[in-house]
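The numbers here are math on the coordinates, done by the rules we state, and not lab data. No experiment lies behind these values; they were computed from the predicted model shown. Cβ atoms are built from the backbone, for glycine too; each structure is taken alone.
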Structure 1
Amino acid sequence: MKQGYLQKGSRGWPPFLTDADVESLLERVDLRPALKLAIQQLSVQAIEVAPRIGLGRGPEGQVTHIMAARDVVNSQSVTKVIDYDPSRPARLRKPSVSGVVTYLSDGQVLFMASASAFTNIRTASTTALAVDLLVRPDASVLTVFGAGPLAREHILRIAALRHLTEIRVVSRSGVTADQLASELVGRVVAQVVPVKSGANAACNGADVVVTATSATTPFLSRADIRPGTLVAAVGSGTPERSELEGPLIGNAAIVIVETVDAARREAGDLIGAAENGNLDWRTVLSLGDILAHGGQTQDNQIVVYKSVGAAWEDLACARVIAATLEATRSVME
């Protein structure tokens, strides 16, 4: 392990995990089985999730979220306090997402962790699960809007599932897209191409389109997306922000969310679409519905997956980390 957090006497027990620690623990771990288990537990109410609390909401989506979930059968719980400010990278050269995760089992704190890498990895892993459930096996072109850590994690997780031949990266300035493309050389097999000619060109021929931006107003339209495409909108997690225009959502054959209750409270893209008559909430499906019944994208369909992030995802991720820590600790003792 890179940071030596399990060395006896170095930090004590339970450990506090930095972003680098979390990345080291999870970079080679497929979280889909843990997420599927959590979804199955949700369906039988073995996991309880508290409504997310949002404090200090700002005009660019700034917010502090308090999130919690509990496995009531196994007495495991996770809490997370996370602060989001899209201006922080430019102002302070620090992540837009920061905070702390605490994981307990039978009332014992097993670890605490920085929330930035943790959140990016669990979000991207849940999107990867959606891609695996919904996207054809022969999908080969991925377009990602955004070039920050969340975008990078989505590229890495999706590239591990499909034999991609081309990955297109789009960012507002173009500079960060160039930087991310350079960073991914050798980490993915597919060619990574910065695209600077607009959304329509970036999406042309893409099988999967991910929006992982800090946009406050929609920028992706129905005209940009061809049938047969999965659009995964993951950048907006508050009612004030959105990335997808209403007609794009209205033309989707299927709209999928983590859970419908959370989406109705937090998914700005879908809230706006419903208010403008482009979405009927009664038609929205959850990941649990897709896991139980299937729903692979067809050549003549557009499918939208909208993520706002959820504490049950944090719980699934935390359980994997705790198991890995315990296994490593046992070996050292």
Structure 2
Amino acid sequence: MIGVNGGATRVATTQLSLKDLARELRVSPSLVSKVLNGRLGTSRVSPELSQAIQARAEALGYHKNRTAAALVSGRHGVLGVFLHQVGVRGSGIIEELIAGIAAAATRSQQRLWLNFFHDEQEFFRQCPQTHAGEVDGLIVGGVTHPELCPPLVRLRAEGLPVLTIHDSPLDERLANVACDQVQVMRLATEHLLDRGCRAVAHIGPAGERRIGFETSLRERGMSPDPQLMVMTEDFEFASGRFAAELLLARGCAFDGLAAQSDQLALGAMEALLRHGLAVPRQVRITGVDDSPFCEFCTVPLTSVSQNFRRRGELAVEVMLRQINFQEVESVCVPPTLHVRQSTR
């Protein structure tokens, strides 16, 4: 069916079939199907022809019949995504993760069934509706819930592809897209040491990031000073301000501060500036998350990104390989340091 709009002709997208597209391209329908669905198998096609098929399909407005495709392949072109929102307010972490998942899903012509949960009960209330013959795979990310490991492993054993986006895998049987939290804090601490800091303070909860901080010092021949480390209960601004006040009250001089989040760093920065200390001239500061507000602080903040957008993209890519019965492994995405005025 041809429609006319302003003198230009166009193919009505609702009427164009795969056979029509193949006829237009002068190739076989099976080849077009394999290229557009990313399932070439042993078929060989030149990159030029593959790109031409994809470009012409987009130009002609071709959209595959999902209902027919599901009947033939047993697949639905739908990925279930369960996220427990991670990161403090303003960090932008969950937004970046969703953006990465959505971008990769769009490129692969996959639809998303997005769900948010906060505890085990909420997850199980939604999960049966999602995986009961309506999705091709399940992605679970955000805050880690170890109690979900047995049911997720069981779903995987029953044939549903399952993948997680956590700092470390829940189980070796579940593919995971991680970011090494020890390396996150090593990157920040080593940057401060490279900038000439010789007394580096650290604020944040116990855990892998604290291990990364201490390891970096020891590798440079320096002993972590307990007086320069303040353990906080969370990653919030108020905790950062309190921790900096405590460091100052202890009377120990420090010329660098590695905070485990951007909000902790900003809280500490606010306290230091209020006490007349210049940042970065007297104290250099780093944060974690590379939050959107880092660019707009009183002193723009140097921060380490956990690359959640890239992790979201990789999660979809690994999931699709799993759906196509290919061998998959867990992936660890390296963190990235973004240098700004707070450490220059």
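State the single structure among 1, 2 that was used to calculate helix-only ellipticity at 222 nm (-39500 (n - 2.57) for each DSSP H run of 4 or more, over all residues; to 500), giving -10500.
1
If you work out distance in nm of label points 7 Å out along Cα→Cβ at positions 124 and 172 for 1, 2, which one comes out largest?
With respect to distance in nm of label points 7 Å out along Cα→Cβ at positions 124 and 172, the highest-scoring structure among 1, 2 is 2.
Where does the value 3.3 come from, among 1, 2, when distance in nm of label points 7 Å out along Cα→Cβ at positions 20 and 196 is the thing being computed?
1
Can you spot which of 1, 2 the value 0.60 was calculated from, given it is FRET efficiency 1/(1 + (r/R0)^6) of positions 228 and 324 (r between Cβ atoms, R0 = 41 Å, to 0.05)?
1
Given a computed value of 58, 43, 40 for Cα extents along the principal axes in Å, which structure among 1, 2 does it belong to?
Comparing all candidates, it corresponds to 1.
Rank structures 1, 2 by distance in nm of label points 7 Å out along Cα→Cβ at positions 252 and 284 and report only the one at the top, that is, the highest.
Between 1, 2, the highest calculated value is found for 2.
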